[in-house]
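Please treat every number below as a calculation from the coordinates, not as lab data. Fair warning: this is a prediction, and the values are worked out from it, not measured in the lab. Cβ atoms are built from the backbone, for glycine too; each structure is taken alone.
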Structure P
């Protein structure tokens, strides 16, 4: 009896299938991403793989020598994240062949995003592919798929209006702050986290009139680097969280695996702020701010899912373009599957 052909698959979960609390459990923060890659590399019958890890999704793309490989991979993934396999079954996304390709194309083009048409995801997909290439875990199948994916994403943005009237997490967060405070020139803004998201949010605040800004990070040098570009102050993370009462708006986007702001911290800050509101924006996954902070009087807390719901109110143009974009991508996915299917007998990953 001949062996079954290799399987192109996608396994993971996203904002479409899992609420924030479960995505938080699956988030590959700290050293978990490297640990997962190391675990996947130990699967002798996993010929190729790449891991896409963002604030809204964890997705494993791979070529498995046999269907049972994916089942063992799923069991290992659940064990690593201490998640009940039965729970994961309810939220997982599991696609094969052309469906997996179609999904990746839609992700890279911003069609599958929480905020339809956003552009950040394409860079994240490119980074995931570059990391897999650097570690030697891609081969003839995934190399072809990812390279063609980038071309397809560009084609869709050129030939549809999917990206017009763009909104991002940063812009939605800042517009919400404007509604709460009215004039951002009077507000002191704290950026907890100095990465890419922190930089985009700082830029959005500055463009809407914010003048007083402070940056804090677990690595003080990173805080200084970001602060310099916005003529802002830089302080150590511990100093910023201890002095929360001095700020009107706190944006959290660190990669910390634990809570950075607890209810006790926020309550202490509010006792020193009298009647002035305190606005928290949590852009991190796992979340940086304890959810029970929202129960405090005069405290506003919004996370990624909250901001996505607000953004949905203003996406009429992009929604109208979704059908056109998906049709274009479906055509390209079918053609790409025709190209890679003959390559499915490629070499295994090096030991």
Structure Q
């Protein structure tokens, strides 16, 4: 049986959008730990659109400067703009459009009572192995991170990187696919093999033969479109929505983290575990909590007894009222 997983870098336009929203949330949390934040981001060419709701005691001095600083941290700085010209996003030509309002008073009512700001279903996953994620996803992420770090030090390689790994039942890499912008052709086969620790049976670098124009110039970036990369690939269903655009009162972030925590906690006696949680808006009671597991070829299911899961308690447990969102977005939601 062949298994495949994909990873994308922060330079990919969808992840750039995720990072911008996470970065802005961090700036709010530095001044207001009780901010209610839900901001989606769209990036196209040199225009960034911020759309959503923010309720806070803090008034930022400039959203444009926040967006620029987020781009600099990714690597799309002034020097990059000079090097790549019209082939990538240009921080010097940036335009920021704000479509922001306050959070609904009806939703805020439930949050004030320490209830969740949304309803939904959330899935946590863990398996035996590196970082307790599937082997194919671990390798795709490892290669992507190495290429991204290499590109940040290069004047020839771009930051908009995708990697895809397919393995067989023995964890041998049958196919490795890399998409990475290049100003001029560069052989990355040895670097890829060294990073992965094996030579892929089939290695494809830039399948169209030429990859120059990239980032939001070649594509439109929108928050929440790379959830399979952010979560568990094809090893588990995706629970909730995007975790990168919301504060801790939104279950999309907090209960996905809690589900992963419970999966790791219950992994010791199994090969794989899946934890399914659900929430109700305005309430801290969870309508359902289920543990599914696999040991060898045997599968089972148990009920998890969680009477309450208050947003405030989970936020404290994972330090979610502190400016750590950009770091999570950069390093991975489930990095241990």
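From which structure (P, Q) was distance in nm of label points 7 Å out along Cα→Cβ at positions 61 and 269 calculated, if the value obtained is 3.9? Of the structures listed, the value fits P.
Of the structures labelled P, Q, which one yields -0.95, -1.14 when log10 I(q)/I(0) by the Debye sum over Cα atoms at q = 0.21, 0.25 Å⁻¹, for residues 133-220 alone is computed from its coordinates? Show your work: numbers first, answer last.
Values: P: -0.95, -1.14; Q: -1.00, -1.32.
The read-out was computed on structure P.
Structures P, Q were shown, and distance in nm of label points 7 Å out along Cα→Cβ at positions 21 and 325 at 0.9 was computed from Q. If relative contact order in percent (Cα under 8 Å, 6 or more apart) comes out at 20 when worked out from the coordinates, which of P, Q was used? It must be structure P, since only it matches.
Each of P, Q could give Kirkwood radius over Cα pairs in Å, for residues 13-204 alone, but the derived value 19.6 comes from Q.
Can you say which of P, Q returns -9500 when helix-only ellipticity at 222 nm (-39500 (n - 2.57) for each DSSP H run of 4 or more, over all residues; to 500) is computed? Here the read-out was taken from Q.
Output the label of whichever structure in P, Q has the greatest value of distance in nm of label points 7 Å out along Cα→Cβ at positions 237 and 253. Working shown, then result.
Working: P: 1.6; Q: 2.5.
Sorting by distance in nm of label points 7 Å out along Cα→Cβ at positions 237 and 253 in descending order puts Q first.
Set P, Q, criterion distance in nm of label points 7 Å out along Cα→Cβ at positions 69 and 261: the highest-scoring structure is P.
Can you rank P, Q by mean projected area of the Cα convex hull in nm² and just name the one with the largest value? When mean projected area of the Cα convex hull in nm² is computed for each of P, Q, structure P gives the biggest number. Suppose you compute mean count of other Cβ atoms within 10 Å over residues 149-156 for every structure in P, Q: which one lands on 20.0? The correct label is P.
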